[in-house]
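Below are structures written as structure tokens.
Read-outs throughout are calculated quantities, based only on the coordinates presented, and are distinct from any laboratory measurement. Source: prediction; values computed, not measured. Cβ atoms are built from the backbone, for glycine too; each structure is taken alone.
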Structure I
Amino acid sequence: MNALGSRGDEKVGELVALANQYKRSVELDVIWDSDADFLFRQRGQLKLDNSIIEEFLPRLVDPAIIPALKGKDYCSGPRTTFSAASFVTSLVSPAKGAGLQIRRKDQDFTVSREAYLQASYHPSFPVNDTTTHKVYLAFAAAECKTNLDKTMFQEATATGHDLKMAFPGARYYVLCEWLDMTPISTRATDIDEVIILRGKRLAANVRAKFSNSASRRQSRGWYEEFLTENPVRLDRVLRFVEHLRGLFDMEAPVETDVLEKGYF
């Protein structure tokens, strides 16, 4: 991936192809073919394959793919981002720095930037009565799930709400490989979009058949074909990239343009 010299959608396509090769190797050659059944049963807890998408997404945040990022100060990848601020103090027992407390939230993926907050009861910010906090402001954030079920969707809804209450200009997405629930509209939530990268999760009774290595060996051909038919879809990754392009290409409205169009 580091060696790619392409640009735009062509580079996205090459990145997705390489990611699929890597995922297939981990899912089929490492996990499925292993005689150690715990690799298959505990793959989520062991972070064998479910962290690949998190590791891949920062590759898309590249000026060669999103030109508006060229020359801008930003960071991408998982971050613990600003979620809320409060003041824990009283008039009779004042806390240092006015008792400013910062709440943070771990995000699987962000396009963010550092910011610094200072608080004090004095305008000169003396050292003995000043607190300083470094935070990350997430302009775009995404929750990455291997399998998205209803409980995870509700948790993501709460996370998206907290993020946008703290930083109204943020965008929040959920990217899942496999859908494991009946789709729910995101219109009434603070999730901008749920993107399903691969397809529908195999039913529980089907997955149960593969809990031992002997059964997996007998079904290897079937599983290999299943993976071939259900890669990470390029069109869905491009959809996410277009969301990011749209976010970072936004410019402040110009009055003459607004008056000519009649809206803003």
Structure II
Amino acid sequence: MQKKNRDRLMIPPAPQFIIGGAPRSGTTWIYELLNKHPEIYMAKPVRPEPKFFLVDDLYERGFSYYQSTWFNGLEPGRMAGEKSTNYLENPAVAARINQHLPHVKLIFILREPADRAFSNYRWSVMNGYETHDFATALSLEEERERTLAAHLRFVRPHAYFSRGLYAELLKPFFSLFSQKQILCLRYEDLRDQPEIPTRLLHRFLEVEFRPHDADGLSVINASVKESEGMTASLRSDLQLRYMEPNRALAALLGPDFKVWK
């Protein structure tokens, strides 16, 4: 038996990697891609997502609850992973993960933030959370976030702009985990050149590169009419607002991550 597989046999049923966000950026695509790999076990069920390190009531049940609930089907010799899209949004998540899984690998996929914000808006409209036009919804975001109903605390259906402040959201993870433990991908690459993120993911997780696992995988969970409704002037205004946050992201991630112009 290879040493890598022998070592995995001794690992308790918990993830060696976590897909942590961002919302509306292709995390389900990554889940489905990795779920095809024979060396990988993805937490089941895919819905609802575990969100164990985010939702206080779940976290208070203890780490053994997390292990038995989502990793009970883990077979010997396979690497385990989970996807909880909103992990990126709360700095407490980084501390909680570090406490229980200090050596875990973390995967984040980031999307051009203006497009991500509008996709989030379309999702909220489609699911009955939003009735305003996009410009009005953006102007109301801070107020709505302050007065958010308790049952929407972890859904945050109106967090359009703030979810695109990636450098700010990633800093708690970079402060607790080494850069070697963190992989940040671009949504645009998985959409347009899926072999690139596939290669990066398989290399990062140290599993066999299987380029054809991406065949037939389209962007999953796309909102209806996702490309309609954002005017050119509103897109330009949003991109200007994101200019400095994107510069901060470039400084954090370095030249290997091509930040959007």
Point to revise | Which entry (I, II) yields the derived value 2.4 for distance in nm of label points 7 Å out along Cα→Cβ at positions 80 and 240 | key: I
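Here mean projected area of the Cα convex hull in nm², for residues 72-143 alone has been calculated and equals 5.7, so which of I, II was it run on?
Values: I: 5.7; II: 7.6.
For mean projected area of the Cα convex hull in nm², for residues 72-143 alone, the value 5.7 is produced by structure I.
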Point to revise | At a computed 17 (relative contact order in percent (Cα under 8 Å, 6 or more apart)), which of I, II | key: I
Study note, to complete from the structure: From the coordinates of one of I, II, distance in nm of label points 7 Å out along Cα→Cβ at positions 40 and 136 came out at 4.2; that one is structure II
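When distance in nm of label points 7 Å out along Cα→Cβ at positions 64 and 112 is calculated for each of the structures I, II, which structure yields the highest value?
Details: I: 2.6; II: 5.0.
Answer by largest value of distance in nm of label points 7 Å out along Cα→Cβ at positions 64 and 112: II.
Match the computed value 60, 40, 33 of Cα extents along the principal axes in Å to one of the structures I, II, and report its label.
Working: I: 73, 54, 39; II: 60, 40, 33.
The read-out comes from structure II.
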Check your understanding: Thinking of I, II, which structure, once helix-only ellipticity at 222 nm (-39500 (n - 2.57) for each DSSP H run of 4 or more, over all residues; to 500) is computed, gives back -12000?
Key -> II
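Using Rg/Rh (Cα atoms, Kirkwood Rh), for residues 120-159 alone as the calculated read-out, with 1.35 as its value, let me know the right label among I, II. Don't skip to the answer; put the middle values down first.
Details: I: 1.35; II: 0.92.
Among I, II, the structure yielding 1.35 for Rg/Rh (Cα atoms, Kirkwood Rh), for residues 120-159 alone is I.
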